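Take a look at the structures listed below.
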Structure 1
């Protein structure tokens, strides 16, 4: 089997310091250190960055090979952070994991790479959860990226499934893998948010209610009633494919591909 390059991306914040550090240690223990880990460290809403936390995370990452921390001095949406993982990674395939995931299987990346090689699929969730999923730069660009109008976190998974199925005219693939599962640490939350179920911010639920309407001719997403999207899908990073197709010219100019798809 060919060795398909893949990066792992994780989003975290101050209240989850211990669990994300354990996750990264477990990943390195089971999978080795020959791939990048991109760690998006979010600010907390309406709080100054805790300098002790920032220092501790910098020190931690400095002792983990190929672990790259990205600090955000104020709160940004999960959609934006997921998009940034893919934008800043150097690999086509990206494995995104929530910081409260339990990672116990030493063969997860090996299995994922085998699935990719055999199926060529560009996006799939694992164990029917969006706590861990795989996607390519190309498919995310074609769909238009996670919708950053969802200002906080929550709803971005259902929206992506809808838009993926709308674009590809196929169902959203799932792969069952043992030894990895959602730790569901909903108790470790951002303090300055108005929340609803599973401590997810109310604002994203309200935005989703504006984005979609129930429609008997629509799509059923995650077992819910059929819906149709009312808001236009917007390409949020229109130049990204131009960059990917032409970055080799930085070393030595050959020719430009001026397409954006």
Structure 2
């Protein structure tokens, strides 16, 4: 970035005719950063530091001072490139830190490609830093450079804020655990209720099956009883008319066997035993 800035400064000193006929590809990095507040890291991905060339050493020194003091306060410090944060891990909590430089919006007149003049907005760095703490749950407190108090004089307040965040993480973790316990308890209760409903359905199905079986048995018994009555009626009528019993012997034996097959009495008695 410094090299690109020097190239841009050289390009600005060129006469107009040279600017029109020559291009300097080494200047684009600085020119792009310049209109965005001269921040060294300015893109969509998260970054632990978004500061200018003039304040990046100070931002690193502030973070280093916090990191050196963190060990005696129960924190281990690391840089997580995936989340783009400096992480203070300790006391069963991860506190994330980032530092940005506050910017100021300004306007200027610029000449468009068609020769017309328009007002455009750009940003300049203010030299004032902002330190932000956060957890996985939400963004935490913010500390800023002020005329009466710089960030260097607020480091103890930063650690005090970290401890408050640790307590909030504990509270959130307890709430999270309680929430999952409630879910598990509700799931267990639903499972028990489902078992009760299933058992009730099973008992109802068994009762319906028993009733159907009873109805079938009664029908079979009624048929067998009617067959026996009918056989007795035939035999009585045959005697009254003088018909020889031998003539009805085969049919009588067959009819009574059918009645015996239909009669569920023996099966019921054997199952009950």
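With FRET efficiency 1/(1 + (r/R0)^6) of positions 18 and 154 (r between Cβ atoms, R0 = 41 Å, to 0.05) derived from the coordinates and found to be 0.95, which of 1, 2 does the value describe? Mind showing how you got there, number by number?
Working: 1: 0.95; 2: 0.25.
Derived from 1, not from the others.
As an exercise: semi-axes √(5λ) of the Cα gyration tensor in Å, for residues 34-169 alone, calculated from one structure in 1, 2, equals 26, 20, 13. Which structure is it?
Structure 1 accounts for this read-out.
Given that distance in nm of label points 7 Å out along Cα→Cβ at positions 26 and 146, derived from a single structure, equals 4.5, which label among 1, 2 identifies that structure?
The read-out was computed on structure 2.
Can you rank 1, 2 by relative contact order in percent (Cα under 8 Å, 6 or more apart) and just name the one with the largest value?
Largest value of relative contact order in percent (Cα under 8 Å, 6 or more apart): 1.
Tell me which of 1, 2 gives 1.8 when you compute distance in nm of label points 7 Å out along Cα→Cβ at positions 74 and 234.
Structure 1 accounts for this read-out.
Quick one: distance in nm of label points 7 Å out along Cα→Cβ at positions 42 and 90 came out at 3.5 when computed from one of 1, 2, so which one is it? Could the numbers behind the result be given before it?
Values: 1: 2.8; 2: 3.5.
Attributed to the structure labelled 2.
Out of 1, 2, which structure matches 6, 28, 36, 23, 6, 0 when P(r) over Cα pairs in 10 Å bins from 0, in percent is calculated?
For P(r) over Cα pairs in 10 Å bins from 0, in percent, the value 6, 28, 36, 23, 6, 0 is produced by structure 1.
When Rg and Dmax of the Cα atoms in Å, for residues 58-121 alone is computed for each of 1, 2, which one produces 20.7, 63?
Going through each structure in turn, the value belongs to 2.
When helix-only ellipticity at 222 nm (-39500 (n - 2.57) for each DSSP H run of 4 or more, over all residues; to 500) is computed for each of 1, 2, which one produces -10000?
So the calculation was done on 1.
Values quoted throughout were computed directly from the atomic coordinates according to the rules given, and no laboratory measurement underlies them. Remember, predicted model here, so these are calculated numbers, not experimental data. Cβ atoms are built from the backbone, for glycine too; each structure is taken alone.
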